[in-house]
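Novice: Structures follow.
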Structure 1
Amino acid sequence: MLAELTGRIAKQEGRHIDFYVAEARCRLGASRAAPRIVRSALRHLWRPVGTGVMPTEETDFVIHHLFGGPDGGPFTSRIDRRIDGLPGLEGLGLIRGAVTARAA
């Protein structure tokens, strides 16, 4: 039952992600300034969830658990490709940068 429930939750989250990507693509493509503003905000202001609220050791553990090891690289690349595919965000490497920064 738990496997079925988590599968349904994952499917619903996939729908949310598709919606957000479609909205971002539309809004970033509608303005010449929007991609520059968003890119700058992401580079300078975005941090992984919990950073600044939770102790550094805990957020580092979660980041390494999710994005480290042999499965972490492809997972990180997949997320970055999705973000980098949005207008004006090409080559941002947001997740890879966060993982690298937390590893230092």
Structure 2
Amino acid sequence: MTEGGIALGMFDHSTYTTGQVTIECDELVAIYSDGITEAENPSGRPFDEAGLESALVAHRHDGLSSIGAAVVRAVEQYTADTRLADDLTILLLRRCTTPTPVGV
């Protein structure tokens, strides 16, 4: 999807275009704060979208709470447990074919 605009909440009065996408069965959607992708290792290199994608792919078959925890662990390991400069926030959505119990 290419629709969108500047990062959400960055500037007052920002405008955005809307788009539409169909989430197929078992696809995962990740909405995350920049604290995840901008977290740096001791050399100053950011975790970046590639690090996030790698963590998501490695745990894609896990429950959502486990995937979120795995992403946070991956960032903490990448940064060598140094003090993080920003929050680590991630919201995960998955379309399922059968109902999944709450909290899974």
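Novice: Name the one structure among 1, 2 that helix-only ellipticity at 222 nm (-39500 (n - 2.57) for each DSSP H run of 4 or more, over all residues; to 500) of -8500 was derived from.
Specialist: On the way: 1: -25000; 2: -8500.
Attributed to the structure labelled 2.
Novice: A value of -0.87, -0.90, -1.03 was computed for log10 I(q)/I(0) by the Debye sum over Cα atoms at q = 0.28, 0.29, 0.33 Å⁻¹, for residues 27-66 alone; which of 1, 2 is the source structure?
Specialist: Going through each structure in turn, the value belongs to 1.
Novice: Which one of 1, 2 has distance in nm of label points 7 Å out along Cα→Cβ at positions 51 and 75, as calculated from the coordinates, equal to 1.0?
Specialist: Values: 1: 1.7; 2: 1.0.
Derived from the structure labelled 2.
Novice: Of the structures labelled 1, 2, one was used to calculate relative contact order in percent (Cα under 8 Å, 6 or more apart), giving 35. Name it.
Specialist: For relative contact order in percent (Cα under 8 Å, 6 or more apart), the value 35 is produced by structure 2.
Novice: When you work out FRET efficiency 1/(1 + (r/R0)^6) of positions 19 and 91 (r between Cβ atoms, R0 = 25 Å, to 0.05) for each of the structures 1, 2, which one comes out largest?
Specialist: Values: 1: 0.55; 2: 0.90.
When FRET efficiency 1/(1 + (r/R0)^6) of positions 19 and 91 (r between Cβ atoms, R0 = 25 Å, to 0.05) is calculated for 1, 2, structure 2 comes out on top.
Throughout, read-outs are computed from the coordinates displayed, never taken from laboratory work. Note that this is a predicted model, so its numbers are computed, not measured. Cβ atoms are built from the backbone, for glycine too; each structure is taken alone.
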